Structure 1
Amino acid sequence: MEPIYHFEHVHILSRNPKAVAQYFHKMFDAKIIEGIEPDGKPRVDVEMNGVLIFIFQVGPEENLPASPAGRYIGLDHFGLRVDNLDEAAAELKRRGVEFVVEPFMKKPGLKISFIRGPENVRIELLERS
């Protein structure tokens, strides 16, 4: 059986996450979701008709130029959810996909991996249980 992929989320790195969230709220009526990261840092995300936009703070000391090898200001990656990440990974490897990060359990109920897409776009594959 072929894996079924569902659009899950987008990550944005920003020097001002609240301003980014306000933009999505003002322009697209997105719901702003404020919370706290496990390390105690504040976090702000938005939800737009089921699409999640995770906005992460980048400190002024972080020099993140646009680089295919790492993170940068702007779109970081997008995520595709699958029902069984291990099966999907095996199928994608068979098709020649390059995995940047092999599947691993990030936290209870969340298994993730990253692949390199066209134009060096990072794509997260994830399984939620």
Structure 2
Amino acid sequence: MEGKAFFLDSYAIYEITAGNPNYRKYAQGIRAITTRLNLMEIYYAHLRKGARYADDAYERFLGICSDFSDTEIKEAMKIKAKLKSENSKSNISCIDALGYTIALNRKLLFLTGDREFRGMVNVEFVE
């Protein structure tokens, strides 16, 4: 993985925090970013395990959060619309479309296990 840098989507962060062995190599020692929007999803997903667990997961990744621009927001929604027009069953969330756009713009691999991204360019897909 030397030289690779990643955008961690919510799926990937969840799997890392849940201890999925397929994500073990992404749990530390990599160059990565995410957004607070992704952490919002992680916080919500972990609340059923308790507020303390959710807080720990959120804080663990807070240091790699990156901001995004209005241009990236608009590009992301264009990508989401294009994917939807190409495949009416495409259901990529706005947050995922933004993360994918950030990854493309910043030359990062989009790390995910979300099946919506399987086979897409610039995606490192992990089960």
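Values in this text are rule-based calculations from the coordinates and carry no lab data. Note that the structure is predicted; figures quoted are calculated from it, not measured. Cβ atoms are built from the backbone, for glycine too; each structure is taken alone.
Data table
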read-out: Structures 1, 2, by FRET efficiency 1/(1 + (r/R0)^6) of positions 88 and 104 (r between Cβ atoms, R0 = 25 Å, to 0.05): label with the highest value; value: 1
read-out: Given 26, 18, 14 for semi-axes √(5λ) of the Cα gyration tensor in Å, calculated: source structure among 1, 2; value: 1
read-out: Computed 25 for relative contact order in percent (Cα under 8 Å, 6 or more apart) - originating structure among 1, 2; value: 1
read-out: Identity of the structure behind -5000 (criterion: helix-only ellipticity at 222 nm (-39500 (n - 2.57) for each DSSP H run of 4 or more, over all residues; to 500), calculated), options 1, 2; value: 1
read-out: Which entry (1, 2) yields the derived value 17.5 for mean count of other Cβ atoms within 10 Å over residues 8-15; value: 1
